[in-house]
Structure I
Amino acid sequence: MGQTPVHPAALDGEQLSAECDMRRLRRSGPGGQHRNKVETAVVLHHRPTGVSAGANERRSQAENRSAALFRLRVKLALQVRRMRGPQYAPSTLWQSRCAGGRISVNESHDDFPAVLAEALDVIASREAEVKTAATTLGCTASQLVKLLKKQPLALALVNRWRTQRGLHPLK
C-alpha cells in the first residue's frame, strides 16, 4: 500500500487554494464606506472535504484571504483524519518542531495547523491514548497535551474520543 496522502492542513497556500472555491463578499458593519462598497470579505470552500472558512475583519481582500486560508487549515486539522499505521514515522516538519521531546510551535505560526493535524492523526490512530501517541511522535505526553491546549477545540475533540473509549478526559 502507498504512502498516506499529505494532510490538507499541511499543503502550502498555493496547493490548498487550488483545491478551494473562493467567494468574495461585501460585509456590512463598522469600517465605513470602503467596507460597504468593496468585496473584501473572503470565504474559502475546500472542495475535497466540504470544509469552509472565512475572514472579513481586514480592509484588504488579500489580508482576508490569508486569514481565511489559515482558519481553513486549522478547521481541516480538526476535522480531517489521516490514519497513521504502525510503520508511521513523524514528518520532517514534526521533527523540526519537536526537538529533544519538546514541541515548539506558536498557535499563530503558519506551521501550527500542519503540526496539530499530525498530532491529532496519531492520537486518533492510537485510540486516543496520548502516552502511546506521544511515544510515536517522540515527545512527552505533557508536551502533546500542551499542544492540544493551544487550540481548545482540539483538546475538546481528543476528550470526546477519550470519553467514547471510557478513558478519563485530559485536563
Structure II
Amino acid sequence: MPPVGVMIRTATPLDAPAMLAIYAHYVLHSAISFEEQVPTVEDFTERVRKYLSKWACLVAERDGQVVGYACGSSHRERAAYQWSVETTVYVQHGQHRGGIGRALYDALLPQLAAAGYCNAYAGVALPNDASVALHRAVGFEPIGTFPRVGFKFDRWHDVAWFHRVLRDSPSGRAPAQL
C-alpha cells in the first residue's frame, strides 16, 4: 500500500527527465550509483524505453511530481538467464524512509513475476543501510558481497547482492513483454 498521497504507475518516456533528476543526485553525490557522469536526458529516455520494452518501470508520484522510480532489467545477456531480472529503485533525496521505495517494489515485483520472471537480483553499493533494510523488508535475501568491486570518489566500494524468488519455475516460454 503506497503512503498517503503517493500513486504508483507505469513510467513513460515522458517521465525520464524527472527520473533523471532523482538519479543525478546519486551519481553526483554518492557511490550508490557507480556512474560518474550524469547521463543526458536522451540517453536516460532510451533506458526507460528499454526497461519498458521487456521488463517493467514504475514511478511514484506525489502531488503530480515523480518522487521515486523502480525498474527491472536484464540480469545477464545469455539465454539461460532469461528467467532472472535485476531490479533497481531510487527515491528522491530527502524522501527516504517514507514508504515510497517499498511501495514501488510492492508493485514492481508482482508485475515481473506475472511476466514470467522467476528470480530478482539487486546489487547494493555499500555502505547503504537504508537500501539493505528496504531489500530485506520486501523479501530479498543476502547472497554475497563483491568486495572492492567499484572505485568512486577515490575509494573502493563493496556491492552486496540480494535475491528474491518471484515464482518457482518458468512458464515454459520466454518471459512476456509487459
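One of I, II was used to calculate helix-only ellipticity at 222 nm (-39500 (n - 2.57) for each DSSP H run of 4 or more, over all residues; to 500), giving -14000; which?
Derived from I, not from the others.
Say we calculate mean count of other Cβ atoms within 10 Å over residues 95-102 for every structure; which of I, II gives the highest result?
II
Thinking of I, II, which structure, once distance in nm of label points 7 Å out along Cα→Cβ at positions 103 and 143 is computed, gives back 1.0?
I
For mean projected area of the Cα convex hull in nm², which of I, II scores largest?
I
Given that relative contact order in percent (Cα under 8 Å, 6 or more apart), derived from a single structure, equals 17, which label among I, II identifies that structure?
I
If distance in nm of label points 7 Å out along Cα→Cβ at positions 63 and 151 is computed to be 2.4, which of I, II is the source?
Derived from the structure labelled I.
Assuming 1.8 is distance in nm of label points 7 Å out along Cα→Cβ at positions 87 and 159 as calculated from a single structure, say which of I, II it is.
Here the read-out was taken from II.
Out of I, II, which structure matches 3.9 when distance in nm of label points 7 Å out along Cα→Cβ at positions 7 and 127 is calculated?
Value 3.9 for distance in nm of label points 7 Å out along Cα→Cβ at positions 7 and 127 corresponds to II out of I, II.
FYI, it's all coordinate maths here, none of it is from the lab. Everything numeric here is computed off the predicted structure, so don't read it as measured data. Cβ atoms are built from the backbone, for glycine too; each structure is taken alone.
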